[in-house]
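Given below, in the form of structure tokens, are the structures.
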Structure 1
């Protein structure tokens with residue numbers, strides 16, 4: 001196996017899932033409410049995708065072409081720093097609207113330790 005490069009990118013508002021499907025099931029889009037993640041995963045399980053496939057901004061379309069040689073990490077408004085391989089639900093949250101409380105949620109709901117990112 002050849003050398004791999006680590007790529008860190010922020011999330012994209014555009015998702016590969018039709019938000020109307022989410023709205024029909026929930027009546028709203030999940031946002032910063034990570035405490036409801038289990039409920040959302042149960043209700044939206046068939047709409048979940050790996051983060052690299054869920055985000056659909058132009059940068060992600062390019063990165064998907066290099067899946068085999070890049071380790072992608074994403075600064076997600078909902079989840080914090082996640083691997084591009086992590087399965088996520090469709091959501092609508094904007095980093096510009098985040099406050100300090102979201103950092104506590106990121107820590108409580110499974111952000112990787114910095115050294116685990118470095119180990120890849």
Structure 2
């Protein structure tokens with residue numbers, strides 16, 4: 001993954017998926033210029049995000065954890081966002097989503113069987 005990325009988004013939207021990216025550097029700089037657009041970044045779990053944008057009639061949402069270890073990569077986002085949205089979300093790999101679903105289904109059956117035996 002490059003150290004510096006520039007994004008221009010005009011009257012549209014962008015979905016940028018970094019969930020499988022290999023970060024070569026501890027710091028990645030993204031400059032974004034967005035006008036009347038929606039921009040979504042999908043990130044792996046162990047990454048820090050710092051934003052420093054000029055936002056006019058815009059919103060920046062960061063759904064990642066506040067701080068990870070000091071060795072986690074840092075995504076620095078700078079730019080100008082006018083009448084736009086900028087969202088950072090964690091993207092869980094499909095395999096992990098499948099295992100979490102299986103665990104929750106299994107928990108339903110285990111909990112129901114346990115409660116059946118407790119009532120007897």
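Can you spot which of 1, 2 the value 27 was calculated from, given it is relative contact order in percent (Cα under 8 Å, 6 or more apart)?
2
Can you rank 1, 2 by Kirkwood radius over Cα pairs in Å and just name the one with the largest value?
2
Which one of 1, 2 has distance in nm of label points 7 Å out along Cα→Cβ at positions 9 and 89, as calculated from the coordinates, equal to 1.2?
2
Can you say which of 1, 2 returns 2.1 when distance in nm of label points 7 Å out along Cα→Cβ at positions 65 and 97 is computed?
2
Where is percent of Cα pairs over 16 Å apart, for residues 41-80 alone largest, in which of 1, 2?
Largest one: structure 1.
The numbers here are math on the coordinates, done by the rules we state, and not lab data. This one's a predicted model, so the numbers in the text were calculated from it and none came from an experiment. Cβ atoms are built from the backbone, for glycine too; each structure is taken alone.
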